[in-house]
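Before anything else, here is the set of structures, which you'll find just below.
Just so it is clear, none of the values below were taken in a lab; they were calculated from the coordinates. Here the structure is a predicted model, which is why all the values come from computation and not from measurement. Cβ atoms are built from the backbone, for glycine too; each structure is taken alone.
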Structure P
Amino acid sequence: MRDMDRFPAPGATSSEEETELNQQLLSWYDRNARIMPWRVSPADRARGLRPDPYRVWLSEVMLQQTTVAAVTEYFQRFTRRWPSVLDLAAAQDAEVMAEWAGLGYYARARNLLKCARLVAQELEGTFPDSYDALMKLPGIGPYTAAAVASIAFDRAETVLDGNVERVMARLHDIHDPLPAVKPVLKEHAGVLTPQLRPGDYAQAVMDLGATICTPKNPACGICPWRSPCQARIAGTAPELPKKTPKQPKPTRLGFAYLARRADGAWLLERRPDKGLLGGMLGWPGSEWNAAPDPRPPFEANWQDLGGEVRHTFTHFHLILQVKLAELPSGYNLTPGQELLTRHAFRPQDLPTVMRKAFDLWAGSEFNPGPNG
């Protein structure tokens, strides 16, 4: 018998029990909802204030694989600069990619623009209000479609993120490992999703996982679901959910070439739209693999900066050797390359790994200082 079979299967609880669980959680949420710049509080929702679908969608895209703490500042910058989906749709690609720099997973930014432009051009600036219609938009998968439909439009969709998975695994004391057990956890979550206040409920479960039912040291004593929680009763909550061990990440090597003209202008190149860091500006360099080609973008007296850049992507670790040379005044740009004057160049517009290379230069003996 599998561990998950020791407790009631989805649908085995009564409607009265489900209603009681919903009421317990929503009552807790009404008092303890996290304050976020994209969220409408439960009190405001009760007064009839509805969430802005644009802000809900933008926040959910940003929150994919990224923490609330990291997203908040980016969200506020984006919405100040592009307060509506029509504003975002009219933005230049390079502007959006620059504002996204540092948030990671850059395919999200490209899909963000594609989605905004489709909504602006084909849907008159109005987001669809159903899961199926949202799933047809660029960059929107099952989780984001469910979250936007639920939170923005109060559709009774099952929202399943890492927080909800953890809550469901503990509530039912399910020991089968993720990711294989995800469909079972979604079934359990779906059974509890109410028709009344589904948007608040979705955010309540996520808040419960983020603040009470945390990965380590869950605060079971103050949890609104402490009584029915099977893992609390069994004493297994801290070890759930189980996860299939991940394979170790390989390490790739590469070269980054920082070329600076005597007047302070920097040579950069825009990466291809498809692939890692697609569409972002960065330093010319080699491919990233086990034995990268060390040939620089042009012949010069390339100096080693005396350090290396280490960065971790989703599927591999990267070690970059960083070289520096003076860019000739008459250098002819090749396709994809751009020259930014010292006043136009902003290190914060670079993706994190490229910013690390710049920081290595900034802290080196080769940096002439603010007047150089």
Structure Q
Amino acid sequence: MATMTDSCRRALVEAIHSSPTQAVIYLSGGASQALGWLMSVPGASNTVLESVVTYSRMSMIQLLGKVPAQAASSQTAEEMALLAYNRALKLSKPGSPVLGVGFTGALASAQPKRGDHRFHVSTRTSDRFWTSTVTLTKGLRTREQEDGVSSQYLIKAIANASKVPGTFVPDLSESEVPDEYEKKFDEEEELKQLLSGIICFKVYPFSSDTSNVERKIILSGSFNPLHDGHLKLLEIATSICGGGYPCFELSAVNADKPPLEIPQINDRVKQFEKVGKTVIVSNQPYFYKKAELFPGSAFVIGADTVARLVHPKYYGNDYGKMLEILLGCKNTGCTFLVGGRNVNGTFKVLEDFDIPAELKDMFVPIPVEKFRMDISSTEI
């Protein structure tokens, strides 16, 4: 028979799964029961995009991309949460609130520990970083019990970050007072983080489309200004794909121009708000990098972009390098929908280009009778 704690915990997990938040969870050194609790309640796929347990030192080094100063520390938990947040952005459905969770612990072990038994939890959402450290009373619990209480605490932290109310309280003793730290961001701070590469993109889900599709149909450009041609093109591309989530993508960082200033980004984003269309602001000007950010997406491009994509000149005159990079795009599940376009005064379509055989199925033509991309290159 379930105890009150079990039923409260289950109710909290059900509430988490009913919320729109999608999460990536990175754990090390404890809270393992939390994953079981999350996964065993129906609806887990609504919430959990990915969970990784970095138990060995090498696993942690690979995740962080460096040797941590201290594995069980609030700094490491925060770094894990930020990595998880960026990963969640890439894996989530467009427009869903995303959450990155980092947990690292130093709990009771077979060999008695000299230091404190403690754990650190960090959560990152679009507008909030929250970190908490709990020092446990040594000798009060077994390893399994310490894992249990840290798991309870983690579930509560996920609920709080998902804005899920709940009366469930972890079984901490009176002396085990969490040391919490919170930092909130406004939109300007978030865009600063984007420009500096701390976060990989920001979604403005202005579209009223609430369909459950994961595949994005993306039209990238500078949108200075946005006009009807862009809107029509994305609409046609979405119909050619047989559906998907249409969104525009504005790179704040340009390959050959200075990055956009925050007021410029805001002005361009407002255009999409007016027409009720979702726009993603990223910091990647190159399509092979966009493919990593938006795996499985269909990108809408003009024939002039194809000319650059399949020309070794843009890869240091190295055909092999070009092929390797574009095969990398293909391996992410990305495709390119190509519209006819004037290139150096001549109207070109996909069929005019010599696409390497290995890449041909990655490119799909937009029939000329459906759309001609007679839009200047500065506008798309």
Which structure, out of P, Q, was FRET efficiency 1/(1 + (r/R0)^6) of positions 50 and 322 (r between Cβ atoms, R0 = 35 Å, to 0.05) derived from, given a value of 0.65?
Q
Computed 4.1 for distance in nm of label points 7 Å out along Cα→Cβ at positions 98 and 114 - originating structure among P, Q:
Q
Match the computed value 16.6 of mean count of other Cβ atoms within 10 Å over residues 218-225 to one of the structures P, Q, and report its label.
P
Assuming 13.9 is mean count of other Cβ atoms within 10 Å over residues 298-305 as calculated from a single structure, say which of P, Q it is.
P
Computing distance in nm of label points 7 Å out along Cα→Cβ at positions 146 and 290 for each of P, Q, which one ends up highest?
Q
If relative contact order in percent (Cα under 8 Å, 6 or more apart) comes out at 13 when worked out from the coordinates, which of P, Q was used?
Q
